[in-house]
Structure 1
Amino acid sequence: MDKKVLNWLLEGPTWLKYAVGLQLLDQKPEADTVLQDKAIRKIISRLKGNDAGIPAIKSGKVHYTDKEKAYWDLFFLADIGLTVTDAGLEAEAEEIFRFQSHDGTLTMPPNVQDNYFCMSAILIASLAKMGYRDDPRVIKYIRAVMNDQMPGGWDCYDNSYGVGDSCPMDNMNILMLLGQYLDYRSNPKLYGAIDNLLMHWQERTHLYGFGVGKRFRSLQYPAVKYGILRVLDVLSLFPYAIKSPAFQSMIDCVYAKAVGGCYFAESGDIVYTDFDFSQTREPSRWITFLVNRIDKRIESIQSG
């Protein structure tokens, strides 16, 4: 990556420098400095709380579309590269597994059906990143997911629909989990779900209410809604996807937004105000890091 951009990233807060060292430079930085960051401590504290944290999920008050609450707070810590042990969230991880049924599925409150993998996969993918990849309960969940797969991917609404029908949000969130495993990254069984995301972009159609218009193309974090940054982040884990012209078209759309090698968040929020992806005035180190992480995966696959 560009040295000037790298140096700029390394001038950021400790949590960002940790992510850059761990994921872009292949270093093994100590997590202690990250845990001293006030903004990160605030997220960890919130995750432990009964109002917006993991313990609050059982009340039904925490929905997967809520920012600054359990789903996306955990997602962010996982994206940085912290483990459950680093963050001291072992008890909270166990709270998540209490929603798991004997068949491996998770029934999320309030009254969300067990085949709504798009929701539970956000939590399980985060846990897999955070040190739980080989946990038997995660493996059991993956087995349930694969058993529910259709030729075109997954559909939480009605998996008895016609061959090839599937929901892009389901596919994105499930592939986010499966992409953590080398055995799945080149598994032809996932090509249908990957093609669903690629063709959605290429054909510019609406699928299950999801489009690929202006909002989809805007760079924003966390990507709670279906958006280009997370679709690319997920697809960049799979060699099959990277070879597609549709993938190249999508990443070119992002590259065109660069200003001196840096990227701006294109949708600001009144949440996560401690982090630069909540504003649009200045370039965001975190958004820039995410694009460079995608670049590194592409280069690794192409050179391999």
Structure 2
Amino acid sequence: MTLLKTENLNLSFNLQSGVFQALHNVSLQLEKGKILALVGESGSGKTLTAMSVLNLLPNNAEITSGKILYNDKNLLELTPKEMMKIRGKEIALIPQDPMTSLNPLYTIGNQLLEVINLHKGLYGKEAEKYAIEALDAVKMPDAKERLKAYPHELSGGMRQRVVIAAALACDAKIIIADEPTTALDVTVQAQIIQILNEIKNNFGTSIILISHDLALVSENADETAVMYAGSIVEYSFGKDLFFNPKHPYSKALINSLPNLNKENLQIIGGNPPSIKEKFIGCSFAPRCIYKTDKCSLEKPLIKKISETSSVACFLY
């Protein structure tokens, strides 16, 4: 069952120097109880795509065309008030840095209870019980006592658990996890990912996982979309991307991973294009070792080439 779908999503920024397009015909779909991973270099459009779903965009950003369908309802047609009922309650966000979403002036209990009051309509002892159960679900030690703590009294891993608990407390159907393991040590990273997998398996929650950690993605994602310069260049199911990458950019990403069998770490030459750069053909062509004359003249469209892969490249 498809829970969320974007169809040919285009987004532009209105800057002093002009209007520049940042997302190009982004089409994704998220199945119920599955993990969809978005990977690519910084600036490729991963977080921007996710923020478009939540309508948490800068004032100078505008979705110029396309659809965002949640349960077959186009989120782009909702009023701000209607969107507030979706955001947090139905679709929740785990930001890169939990300190940016936790108010340092209020206790963990205050902040969880506010979410429960708003989205569940529960108050008093009933709301407190619900908050403790949410913290227990994310394996927070001494959950009841943690309600009295302030964010600065918790470690990075514990703060991340609080943010996940807030999403659980709302019974969110979709969780957008934007680099949920950034700045955490390896052991805590594994615990956070285990919690997300348990949420997926126990509650049927769908997860959009944004990550630079390709090893983490390969072990946990059901589907993976590779983004480059605001476009999806490859979409694959299971572990196909990691065993048999198709797009030259995907191959370069996989080859740049550290490996004990490699004498030298491989790099991708050049730099990703700025949104201010105008290009007619394939945006990856200036960095691609397989490019032909056609790549500089035409933009390849993404197409299905096997049961597990779709790719935007003239090689196929």
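Only the coordinates and a few stated rules stand behind these numbers; no lab work does. Model, not experiment: these values are computed from the prediction. Cβ atoms are built from the backbone, for glycine too; each structure is taken alone.
Comparing volume of the Cα convex hull per residue in Å³ across 1, 2, which is largest?
Ranking 1, 2 on volume of the Cα convex hull per residue in Å³, first place is 2.
Of the structures labelled 1, 2, one was used to calculate helix-only ellipticity at 222 nm (-39500 (n - 2.57) for each DSSP H run of 4 or more, over all residues; to 500), giving -9000. Name it.
2
Where is mean count of other Cβ atoms within 10 Å over residues 123-130 largest, in which of 1, 2?
Evaluating mean count of other Cβ atoms within 10 Å over residues 123-130 on every structure, the highest lands on 1.
Who wins on relative contact order in percent (Cα under 8 Å, 6 or more apart) among 1, 2, i.e. which is largest?
Going through 1, 2 one by one, relative contact order in percent (Cα under 8 Å, 6 or more apart) peaks for structure 2.
Check the numbers for distance in nm of label points 7 Å out along Cα→Cβ at positions 107 and 291 across 1, 2 and tell me which is largest.
Evaluating distance in nm of label points 7 Å out along Cα→Cβ at positions 107 and 291 on every structure, the highest lands on 2.
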